[in-house]
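These notes open a run of structures that come right after.
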Structure I
Amino acid sequence: MRVIKNGMVLIGQEVLHRDILFDEEKIIQIDEHIQCEEAEVIDASGLTVLPGLVDVHVHLREPGYTQKETIHTGTLAAAHGGFTTIFCMPNVIPYPDDVETIKEYLHRIEKEAVVRVYPYACITTEEASKEVVDMKAIKENFCIRWFSDDGVGVATAEVMHEAMEKAKANDCMIVAHTEDMKYRKPGACVHDSQVNRDRGWLGIPSACESSQLIRDLALTQEVGNRYHACHISAKESVEALKAYKEKGADVTGEVTAHHLLLEDIDVEGPNWKMNPPLRAHEDRMALIRGLEDGSLDMIANDHAPHTEQEKNKPMNQAPFGIVSLETSFPLLYTEFVKKQERWTLGQLVYWMSEAPAKRFGIEGIGKIREGYRPDFVLVDLEHETTIDKTQFLSKGSNTPFNGWKVFGAIKETIVSSKTVWKG
């Protein structure tokens with residue numbers, strides 16, 4: 001057994017002075033003073049104890065792209081950033097689209113991961129938008145109930161409709177990257193706005209995302225399945241999600257830290273290049289308001305590591321994506337809780353822990369409560385630090401936030417009572 005003592009603890013929306021007693025399976029007791037002589041003491045003096053964060057959108061790159069990231073390095077990065085549970089995207093090689101491949105994939109995860117990892121299976125074979133996978137067999141064999149073709153959109157309404165029917169029949173969720181490629185010309189790399197046209201860059205319009213999202217939302221309402229939209233970036237997408245929620249569709253959406261913090265005007269080069277791209281000021285404001293009014297439901301990372309050599313290519317040739325697991329909490333805490341005082345600590349942590357856990361049906365995580373799993377993050381909220389990409393545990397260092405001053409440094413991460421990272 002272990003006991004966390006002398007810290008402030010986020011319980012719901014309140015930060016209280018509490019001790020926490022736990023074993024390998026659950027939180028046993030939360031009280032002002034706990035005496036347990038046989039328990040190992042974790043001294044949290046000067047720190048705030050949060051529930052382990054949950055990220056439903058992470059690219060671990062293994063198998064297939066281990067030069068960018070591995071399961072081990074990616075989950076170390078998650079622990080360094082305060083994430084105790086992550087969901088890994090299926091655009092790896094071989095694709096996790098059948099029972100035999102997923103069996104080997106899960107074996108790798110069990111062997112290499114230092115945090116809790118739930119893998120997605122593909123919606124279609126090899127993410128080719130042609131043949132819907134055998135969701136029934138995958139769920140029955142592995143209890144995987146989340147399906148995504150992240151990295152690409154499902155190209156046709158007919159295939160998506162079939163996927164949604166199968167998902168509903170098997171009580172699974174479709175988790176969709178929406179991107180209609182007829183809107184994206186070769187070499188397009190940023191938001192389609194005047195500021196980027198003036199820089200000589202070819203843009204990706206918001207309709208590239210929102211048109212396919214609106215298609216999917218209409219299908220979801222028709223079929224009655226559960227649906228989650230990845231990395232929302234455009235105001236039109238926020239409006240569509242809100243409208244279909246009001247119609248009763250079972251839909252949710254996520255937003256990334258970088259889309260909450262940056263805009264098209266901030267783009268300086270390939271480390272600001274991601275898909276969907278950083279959009280205009282009015283889009284960013286719509287994302288912030290969307291979280292606040294419930295149009296959007298949670299914050300995810302879309303952690304997308306690449307090698308330095310890849311990111312050093314010209315803007316139109318460099319790959320999309322940035323690393324974000326190790327920076328998102330301090331960045332968001334600094335900007336929206338400490339500086340703007342727009343959100344409370346409890347709100348931010350809810351969007352990064354309880355909300356994703358609840359939507360994805362993972363019981364016993366996402367908040368600090370007796371009987372819940374012993375997943376904790378010990379954070380220093382008082383002292384300023386500097387983001388230094390050379391200190392990342394991820395193999396990727398492709399970040400636009402290097403050198404930013406932040407509060408909210410993660411000091412210790414505990415998963416199922418075990419310390420998996422300590423600063």
Structure II
Amino acid sequence: MTDASPDLPNSLDAQLRRRAASVIPGGMWGHMRAAAVPEGYPQFFAGGEGARVRDVDGRDYIDFMCSWGPIILGHRHPEVEAAAREQLDRGDCLDGPTEHAVRLAEKMVALIPHADWALFQKNGSDAMTTCVTLARAGTARRKVLVAKGAYHGAVPWCSPSVLGVTAEDRAHLIYYTYNDVESLDAAVAEAGDDLAAIVASAFKHDLAIRQQLPDAAFARAARAHCDRTGAALVLDDVRAGFRLNLGGSWENVGIRPDLAGYSKAIANGYPLSAVTGNDRFRPAAEQVFVTGSFWYSGAPMAAAVKTLEILEREDGPARLAAAGERFCTGLTEAAARHGFEVTMSGPPAIPLMHFADDPDAKLGEAFCQQALARGVYLHNKHNMFLSLAHTDAVVDEALSAIDDAFAALARDRSADA
């Protein structure tokens with residue numbers, strides 16, 4: 001381990017940033033949410049193991065971002081690594097899929113109550129774009145309802161950026177407010193007979209905004225509108241899939257979609273996404289042309305089969321919820337001990353932290369920097385993630401460092417007063 005801070009000019013992280021700036025547009029600013037981390041955070045990493053990551057300068061951190069969501073069992077889980085390695089040794093990208101494509105589809109259909117079939121891609125953007133395409137193909141309609149501020153991918157029809165996006169790319173989108181039945185009713189009325197789909201996130205997780213779990217009345221209203229009009233209810237389970245319920249996140253509110261998009265945790269860090277659907281949309285899924293050069297590579301699917309087996313065996317959602325409760329309770333209690341008010345919103349396994357009276361998030365950023373200096377990788381604007389590697393012992397170790405971080409933050413506040 002070195003003592004070089006990632007923001008020092010002689011650190012390897014700083015050197016890599018300078019090199020990246022010459023050959024990658026914007027350096028690493030727009031990639032892997034580089035612009036969203038607090039000042040002084042490392043951008044480049046060397047490895048990970050269990051609940052920990054190591055940056056290129058040799059510093060270790062207890063990881064509460066889990067690679068921004070894909071790591072659900074812990075970095076380099078030995079059973080997943082062995083399954084992926086076995087297929088890699090035979091060949092990964094071949095002239096057709098491996099048997100793992102069928103095994104994974106069978107596994108997902110068995111786990112997910114609404115699913116009669118599954119298709120595979122690489123990214124969440126792929127999965128959600130495929131869902132929308134299938135909804136339009138299956139209904140022969142155009143209008144798609146999405147929540148204001150929701151993130152469904154980095155592609156023109158839904159990207160948060162409007163640079164390079166034309167009005168035509170979004171000509172048939174209509175916006176509603178998440179968890180607001182009246183606004184949903186109005187959007188459905190605006191779509192009229194041209195409603196193809198209502199798209200909803202598993203829960204409201206817009207950047208830097210207090211998270212909201214789905215209200216049961218809102219979820220029922222979305223389902224009822226789709227049943228009445230023949231539109232598709234599309235669940236974006238890219239971020240939350242398999243963390244909250246192995247059968248799909250809206251199983252927790254008793255509502256099943258027609259189509260759902262998955263990615264993030266499906267293969268514990270291996271690149272993969274999926275669309276699941278019911279038989280009503282099977283003809284569309286059979287006819288629409290969607291493909292990618294690497295979509296059916298074998299190793300990620302082998303990793304996904306093993307990941308889902310482990311989550312089922314270990315009752316993954318229950319363990320993640322318990323670890324999240326321990327983390328969220330401990331963090332808020334530590335804050336209170338040192339005179340700070342912190343709230344955690346969203347599911348405990350995917351929490352977002354907010355300081356009271358912190359409109360510009362500067363206090364949250366300063367706290368995260370103090371925690372980072374003590375070996376805990378947190379985030380003050382984006383929701384965090386827990387994994388099965390966050391055992392009680394690991395969470396308690398992190399909370400001890402977090403308590404020290406709050407103490408340092410309190411000292412800095414006193415000095416500035």
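No lab work stands behind these numbers, since they all come straight from the coordinates. Note that the coordinates shown come from a computational prediction; the quantities given were computed from them, not determined experimentally. Cβ atoms are built from the backbone, for glycine too; each structure is taken alone.
Some points to look at:
- Taking FRET efficiency 1/(1 + (r/R0)^6) of positions 87 and 399 (r between Cβ atoms, R0 = 41 Å, to 0.05) as the criterion, the highest value among I, II goes to I.
- Which of I, II leads on Cα Rg over 2.2 N^0.38 Å, largest value: II
- Per FRET efficiency 1/(1 + (r/R0)^6) of positions 239 and 319 (r between Cβ atoms, R0 = 25 Å, to 0.05), the highest-valued of structures I, II: II
- When FRET efficiency 1/(1 + (r/R0)^6) of positions 207 and 327 (r between Cβ atoms, R0 = 30 Å, to 0.05) is calculated for each of the structures I, II, the largest result comes from II.
- Here distance in nm of label points 7 Å out along Cα→Cβ at positions 63 and 223 was derived from just one of the structures I, II, and that gives 3.6; the source is II.
- At a computed -12500 (helix-only ellipticity at 222 nm (-39500 (n - 2.57) for each DSSP H run of 4 or more, over all residues; to 500)), which of I, II: II
- Identity of the structure behind 18.4 (criterion: mean count of other Cβ atoms within 10 Å over residues 47-54, calculated), options I, II: II
- Looking across I, II, the calculation of distance in nm of label points 7 Å out along Cα→Cβ at positions 255 and 391 that yields 3.9 traces back to II.
- Computed 19.6 for mean count of other Cβ atoms within 10 Å over residues 15-22 - originating structure among I, II: I
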